[in-house]
1. For which of the structures P, Q does the calculation of mean projected area of the Cα convex hull in nm², for residues 83-138 alone return 5.3?
2. Which one of P, Q has mean count of other Cβ atoms within 10 Å over residues 251-258, as calculated from the coordinates, equal to 14.2?
3. If you work out percent of Cα pairs over 35 Å apart for P, Q, which one comes out largest?
4. When relative contact order in percent (Cα under 8 Å, 6 or more apart) is calculated, the result is 18; to which of the structures P, Q does this value belong?
5. Starting from the value -12000: which structure in P, Q was helix-only ellipticity at 222 nm (-39500 (n - 2.57) for each DSSP H run of 4 or more, over all residues; to 500) calculated from?
6. Consider the structures P, Q: one of them gives 0.85 for FRET efficiency 1/(1 + (r/R0)^6) of positions 131 and 187 (r between Cβ atoms, R0 = 41 Å, to 0.05) as calculated from the coordinates. Say which.
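Each value in this text was obtained by applying a stated rule to the coordinates, not by laboratory testing. This structure is a prediction, so every number in the text was calculated from the model and none was measured. Cβ atoms are built from the backbone, for glycine too; each structure is taken alone.
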Structure P
Amino acid sequence: MKKILLTGGGTAGHVTPNIALLPRLKEEGYEISYIGSYKGIEKDLIEAQNIPYYGISSGKLRRYFDPKNFSDPFKVLNGLRQAICLIHKLKPNVVFSKGGFVSVPVLLAARLCRIPAIIHESDITPGLANKIALPGATKVCCNFPETMKYLPTEKAVLTGSPIRRELLTGNASAARKLCGFDDGRPVLFVVGGSSGSVSINNTVRKALPELLKKFQIVHMCGKDHLDQSLMSVAGYRQFEYIGKELRDIFAMSDIVISRAGANSICELLALHKPNLLIPLSAGASRGDQILNAASFEKQGFSMVLKEENMTAATLTDAAEKLFANRSRYTDAMTGSGQMDSIEIIIKLINETAN
């Protein structure tokens with residue numbers, strides 16, 4: 001039996017594409033294991049899939065000064081030692097990485113143990129973890145045509161992002177029952193990423209009086225970001241995180257307001273959901289979400305509102321314009337000729353594992 005070791009973590013976007021591959025990997029007969037951090041979001045998400053999970057030490061890779069920059073390299077070295085031991089134990093034929101800081105020691109260990117590795121870069125420009133992993137990678141998958149110029153020609157493969165098939169099978173009626181919504185008003189789904197967005201949360205809540213005149217609102221606000229004072233507001237439903245019900249929420253939603261993480265926007269594309277993207281500002285990130293959003297705006301898939309221009313008024317205005325022109329965005333996404341990412345990646349894995 002062929003064996004595959006998956007890795008990636010830090011955010012849900014570094015995990016859910018791996019989860020999307022699981023059904024096909026099982027069909028192909030792979031024995032699957034996963035290496036992640038001790039307590040990252042990936043641990044719960046992967047263990048829920050009944051996949052053997054191994055936690056290792058990991059240090060965050062930062063582009064800014066932080067006292068932890070002096071201690072975290074030792075965590076990475078410890079993680080490397082642990083990853084080498086696990087690779088010797090698990091004996092994978094191939095490693096597949098979705099990125100994130102926990103993947104660095106795993107990919108370095110794979111290179112030292114001469115195990116072929118495939119990495120997937122979600123954003124237009126490679127993140128720091130994947131830059132470190134590039135020299136040892138056999139192939140590098142990417143989402144955007146613009147990314148190809150940043151990757152070694154002989155390694156780069158345009159695949160798109162693996163999307164969980166179950167997201168395409170949502171039940172809108174089930175979501176309406178869950179949220180207590182009626183059929184009278186359209187539904188706006190607000191999602192600020194797996195950990196939430198304080199700025200989006202605050203602005204949406206300030207805009208509620210106006211937004212609720214037009215929409216019923218589902219708001220995934222992130223862990224510990226529920227507003228207890230708004231729990232009884234009619235037409236407004238908050239969740240810290242949405243798991244298996246996500247497919248139903250998407251099916252019910254007419255428009256979506258979202259951050260511009262690559263995995264999130266690829267899901268919106270696959271679902272043909274008209275969307276307003278609010279990318280993380282350059283001051284709070286390396287600017288990858290700004291580039292992602294610009295690409296989707298250029299292709300006609302999304303409206304974009306810069307975070308620095310976001311107020312209750314501009315958010316409300318943008319949501320209303322998006323809803324009024326929703327068919328334009330749906331048509332653009334429907335005609336995009338989206339790739340079958342899962343099958344392309346499975347083919348690469350099979351070729352690399354042999």
Structure Q
Amino acid sequence: MKILNFLISILFVLLFVSSCNTGKNDKALPEVDISEFLGQWTIDIEGGTVGWLEVRQEDRYLDADLLWIAGSVTPVSNVFLAADQYLVVTQTSNVIRTRDEEGKPLRQHTITSWLEVRKDGADKITGYRLNPRRNGLGVDSTAFTGTKLPPVPPAPDLSKIKFGEPITLFNGKDLTGWKLIDETQTNGFKVIDGILVNDPVQPEGQPRIRYGNIRTEQEFEDFNLKLEVNVPQGSNSGVYLRGMYEVQVLDSYKRPLDSHNMGALYSRITPSVNAEKPAGEWQTLDITLCDRHITVILNGTTIIDNQPVYGPTGGAIKSDVFAPGPIYLQGDHGKVMYRNIVLTPIVK
């Protein structure tokens with residue numbers, strides 16, 4: 001009897017092992033080359049906005065950074081290759097559902113949105129961003145396409161570049177040569193005593209006014225841009241190069257170094273030193289964009305020295321890093337004043 005029980009036990013073990021091995025073989029994952037997704041991608045988002053994605057192979061795991069329309073380039077929550085050969089990129093945000101009488105959170109949810117990214121040829125991707133609605137009733141889907149970016153070239157020798165004739169972008173009289181990016185919005189820019197002033201006031205007790213950003217009618221390739229700017233206390237604006245790269249304009253006097261401070265390439269390049277003046281004083285920006293590298297001189301001090309630019313910043317209106325684009329000034333954030341805006345093209 002003992003021998004029979006022993007043999008039955010062995011039989012069950014063998015059947016179990018065989019069953020497990022068979023299951024593994026039946027569900028074997030396809031061979032996938034993750035290298036097809038690695039690298040940097042500019043993204044054109046349904047509706048006309050812009051994003052950017054970088055996927056990296058780290059030691060024993062994948063990692064990624066994502067820019068989606070506005071805000072900063074941020075690390076993702078997770079990134080992984082799904083079984084049917086598409087990439088999943090996730091981001092999370094916390095939502096407070098209920099608070100107590102003192103306003104302290106009682107119940108929070110972590111909401112996960114995700115991108116499903118598929119290859120579409122050698123250097124193209126396509127996919128959808130899926131975002132659960134906050135009421136839990138359904139998912140919003142946004143389509144996108146992407147193009148792989150080639151490596152940034154070596155830093156140019158700025159002592160050898162040649163310049164064309166300077167172009168005065170602001171005539172000190174009116175907004176000739178400038179237009180709203182979104183014609184449905186309100187233009188808060190006007191000329192006062194030879195100064196380009198933006199003052200996006202929201203009248204108390206009235207419907208909110210949607211102020212817009214303005215851009216040059218002309219478009220440019222590589223160039224040097226000089227201008228003067230005056231930022232009131234607590235205010236915020238930005239100067240976009242080629243409609244793609246934002247040089248931050250902010251009252252950040254005496255703040256610790258940060259990629260969101262005055263003169264920074266927004267969320268991408270942190271100034272090497274602080275060179276801001278106090279709020280309300282005129283400051284000078286001297287910016288050179290050449291071969292996907294940027295130099296920023298703030299108030300006579302070089303704070304970004306010929307550093308590579310890897311992709312667009314939040315609020316970009318173009319994704320093609322090789323195409324000409326406008327200068328655009330942010331007008332939807334706060335009061336700011338500009339003058340003496342002169343662009344000198346680089347001749348190649």
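1. Traced to structure Q.
2. Q
3. Structure Q comes out on top.
4. Working through the options, I get structure Q.
5. Traced to structure P.
6. Q
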